[in-house]
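Just so it is clear, none of the values below were taken in a lab; they were calculated from the coordinates. Everything numeric in this text was worked out from a predicted model, so none of it was measured.
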Structure I
Amino acid sequence: MEKRYTKANLPEKICLACGRPFAWRKKWARDWDNVKTCSERCKGLLRSQRR
């Protein structure tokens, strides 16, 4: 059975680029374990820091 989340109990993570918490989104349902950043902007910042 698939996990169901309500708005009150959405899982959260800390963004690796900006350090802010961000909550689960439906578009990340299949890939939540691999999500590391809260936005495309932070994803770009994280990539630029690694160089």
Structure II
Amino acid sequence: MLACRRPQAANITIDRFDGDLAVVTYDYRSSTEEGTVSSQPWVLEDGEWKFDGC
């Protein structure tokens, strides 16, 4: 069985930060693709940073 690996993030830039909200830009790479995610919103919930897709 093949192991599923999460993409690895690099070159992380915090575009904005305000308390428990942040907007970040980062590069990513996996075994099948690579790219850049620009201005993605994240929120701090229960002590962990999570993608805020809403």
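Hey, helix-only ellipticity at 222 nm (-39500 (n - 2.57) for each DSSP H run of 4 or more, over all residues; to 500) derived from one of I, II reads 0; which structure?
II
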With relative contact order in percent (Cα under 8 Å, 6 or more apart) coming out at 26, pick the structure among I, II it was computed from. II
Of the structures labelled I, II, which one yields 4.0 when mean projected area of the Cα convex hull in nm² is computed from its coordinates? I
